[in-house]
Structure I
Amino acid sequence: MEAEAYLPLLDQIRQTGVTCILVEMPFNMAIFDSNAAESVISQFPQIEHWYMAGHSMGGAMASQFAAEHPDQVEGLILMGAYIYGDYPPENTLTVYGSLNQSVEDHLDYTENIVEIQGGNHAQFGNYGPQKGDAPATITAQEQQAQTVAAIADFLARGSRQ
């Protein structure tokens with residue numbers, strides 16, 4: 001999906017005081033630049049605590065990067081995705097819509113999981129309906145508001161136990 005589809009969600013997160021950096025991916029697919037975070041981290045040496053985040057395949061690529069760079073990543077935030085690679089579940093927030101059964105089917109951990117009742121896969125972004133995705137029973141605004149609240153809570157607690 002186009003990176004701009006995530007600006008409404010990121011703007012809400014930013015309003016909680018969190019610096020958000022949106023990275024555009026080649027062909028709008030994170031799989032084509034799974035190490036994009038490396039150059040972003042080097043551009044912002046003043047930022048001390050990095051949390052990788054992503055939706056769907058972007059979450060899988062963020063997870064892979066975090067697993068391969070545990071010394072650089074303090075935590076992982078997944079939306080409509082699950083841990084891919086060897087990254088500690090206790091340092092990971094997983095948020096998914098209750099109508100997105102494919103995520104729930106792949107969860108083999110129980111820490112820091114938020115299931116949004118009535119949410120689906122597509123509504124973490126603002127790109128419209130997604131083929132094969134169940135229609136949500138809540139609005140995109142409500143799904144994103146609950147996501148922002150879950151992220152704020154996760155960050156407030158700190159992922160490192």
Structure II
Amino acid sequence: MRDGLGGGQDPAVFRDLVVRAGRLRTEEALGEPALLEHIVPAEVDETTPSPLRQGHEYYRTARGAHPRSENAWVLRSVDQSAQYDSFAGIESLAPRPLLMVAGSEAATACFSRTAVERAEEPKGLFWVDGAPHFDLYDRNAYVSPALAKLTSFFGDHLNQPPAEGRAA
């Protein structure tokens with residue numbers, strides 16, 4: 001939310017969303033209904049950014065859609081959601097192993113890279129060549145190498161006794 005998908009978002013985008021969220025909370029307090037925004041667009045075309053087109057292909061088609069999925073979030077919560085930090089305390093996972101799997105073409109790959117940079121050993125980052133984010137969910141050409149790496153990595157590291165002085 002703060003940095004945009006893939007990072008590098010102009011900070012003004014997030015600041016504008018926070019201002020809009022504040023207005024929406026006020027409107028809701030005055031009796032207006034909550035404003036829901038689509039997470040993945042209902043329609044896409046060649047001008048739609050690639051990560052959103054890929055999300056649409058997965059979540060808005062029979063491939064990954066679910067009849068009870070509303071595909072929506074409450075826009076007034078943007079600043080509250082942005083307070084969540086996936087990396088807070090990541091170093092405390094050690095000595096438990098951490099393996100991040102990322103597609104080399106995934107817009108979300110920067111998050112995996114950051115997690116591994118901040119984590120303590122044992123840790124690893126496995127790149128699935130050519131894989132965009134959503135194809136790692138169900139495309140066998142990408143899932144199979146990821147599963148093989150997960151199996152070997154955790155097989156190696158979960159059979160190790162904890163380092164001296166550290167609880168498992």
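FYI, it's all coordinate maths here, none of it is from the lab. Fair warning: this is a prediction, and the values are worked out from it, not measured in the lab. Cβ atoms are built from the backbone, for glycine too; each structure is taken alone.
For which of I, II does semi-axes √(5λ) of the Cα gyration tensor in Å, for residues 8-103 alone, calculated from the coordinates, equal 27, 23, 15? Could the numbers behind the result be given before it?
On the way: I: 19, 16, 15; II: 27, 23, 15.
Going through each structure in turn, the value belongs to II.
One of I, II was used to compute mean count of other Cβ atoms within 10 Å over residues 56-63, and the answer was 24.2. Which one was it? Spell out each step's value before the answer.
Details: I: 24.2; II: 14.4.
Derived from I, not from the others.
The value -9500 for helix-only ellipticity at 222 nm (-39500 (n - 2.57) for each DSSP H run of 4 or more, over all residues; to 500) was derived from one model only; which of I, II is it? Don't skip to the answer; put the middle values down first.
Details: I: -9500; II: -12000.
Value -9500 for helix-only ellipticity at 222 nm (-39500 (n - 2.57) for each DSSP H run of 4 or more, over all residues; to 500) corresponds to I out of I, II.
Hey, Cα extents along the principal axes in Å derived from one of I, II reads 41, 33, 29; which structure? Please list the in-between numbers first.
Values: I: 41, 33, 29; II: 59, 38, 32.
Considering all the candidates, the number was obtained from I.
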>> Of the structures labelled I, II, one was used to calculate mean count of other Cβ atoms within 10 Å over residues 48-55, giving 20.0. Name it.
In response: I
